[in-house]
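FYI, it's all coordinate maths here, none of it is from the lab. Every value quoted in this text rests on a predicted model; they were computed, and no experiment measured them. Cβ atoms are built from the backbone, for glycine too; each structure is taken alone.
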Structure P
Amino acid sequence: MFRGVEDMFTALSMLLPPWAVAVLGVGLLLIVAPMWLKNLKTKRIRALARRMVRAPDDTRKELFDEVLGLAGDNADRLEATAQIAIKYGVYDLRNEAIRRLDATGKLKPELAKLRETFEAPTKRALHPVEVAVNIERLMSEEMYDTARTQLEEALSRFPDDPELLRLCKKLAEQT
């Protein structure tokens with residue numbers, strides 16, 4: 001990429017006086033810099049949202065605040081934050097980004113599309129063994145909050161299942 005830019009300025013310096021090439025270079029920099037900065041902030045928001053997926057609750061709250069701090073009140077960044085949150089399944093971040101985007105009063109068509117994007121419907125397990133296997137996998141990946149949520153839902157459906165009760169004790173010991 002830089003080789004092409006260098007060649008372009010070499011060719012321009014043959015056709016134009018040096019001061020004109022300098023003016024074109026500064027003008028190009030002024031045009032590209034805002035897009036480059038926007039891209040950097042969006043990448044940072046994406047990285048933080050990805051970390052939120054597996055973060056414990058206390059770290060998750062810090063990351064949540066940092067993402068929203070980066071987004072600020074900028075409508076484009078709030079829209080990007082909501083889309084990234086939808087991609088990674090961080091729905092509390094999505095809801096807050098949409099709320100803040102609504103408060104700006106901008107990007108109405110995009111806001112309507114984001115509101116139509118709901119959480120993916122959860123597939124309900126048909127058997128307690130299926131739930132138990134899923135919860136054990138979540139616990140092995142240290143996703144205790146998600147495991148606890150699924151275990152609570154499973155216990156409401158299968159309150160007397162011994163395997164789920166065993167997992168409840170095991171989860172309480174690990175957290």
Structure Q
Amino acid sequence: MAIPVSAPELLDPLGEISQLVDCMESTGEIDLTVVPKLSIVMSHTRTNLEFWRTATDVPKETAFVEYHAWRNIFLVLSVMKNRFEHASARHENPEVATEANAVLPSVFVAISLLYEIPPREIGNRERSQILDRLRALRSAALRSNMSPSLNQELADVDVQDLRNRLAGLAQTIGTELVEG
């Protein structure tokens with residue numbers, strides 16, 4: 001099973017973003033060329049999250065944790081992009097660069113881990129690793145004012161689909177607990 005967007009397609013532009021943000025932080029000036037680069041990474045991230053949202057040839061638990069991870073990465077990058085777009089008007093210059101620099105390593109680590117673990121080999125230990133990386137990402141985003149709002153979290157969520165998937169996941173987990 002191949003994830004639609006390769007690791008270099010995501011990690012290379014992320015490296016460019018990191019270099020731009022380092023430069024912004026040292027100069028104290030926002031460089032808006034970071035915005036289209038963030039858009040590219042977000043587009044690739046959305047492609048991967050949609051892939052996992054509709055994946056049927058892996059266990060539900062695997063598809064759910066992968067989808068959840070990609071969605072969280074997408075949301076944090078979305079807030080980051082918005083912050084850069086409005087930094088000048090909100091007088092967040094160069095704070096936004098400093099705060100982005102605090103979050104980008106966690107984004108990089110989370111994405112790297114998602115590519116490092118083959119989906120067919122995701123068990124409880126690997127799911128726990130992914131969720132730990134997501135917690136670290138969300139904590140860094142929260143500390144850096146790059147955490148998505150509740151409205152952003154709920155946007156694009158098909159509530160009925162979510163309920164069906166959670167019910168299926170709960171049934172699978174319940175079955176495993178009874179059998180185990």
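Looking at distance in nm of label points 7 Å out along Cα→Cβ at positions 58 and 98 over structures P, Q, structure Q comes out largest.
For the read-out FRET efficiency 1/(1 + (r/R0)^6) of positions 66 and 130 (r between Cβ atoms, R0 = 35 Å, to 0.05), a value of 0.45 was computed from one structure; give its label from P, Q. Only structure P yields this read-out. Taking 39 as the value of percent of Cα pairs over 24 Å apart derived from one of the structures shown (P, Q), identify that structure. The value was obtained from structure Q.
Computing relative contact order in percent (Cα under 8 Å, 6 or more apart) gives 13 for which of P, Q? Checking each candidate, the match is P. With distance in nm of label points 7 Å out along Cα→Cβ at positions 106 and 146 derived from the coordinates and found to be 3.4, which of P, Q does the value describe? Comparing all candidates, it corresponds to P.
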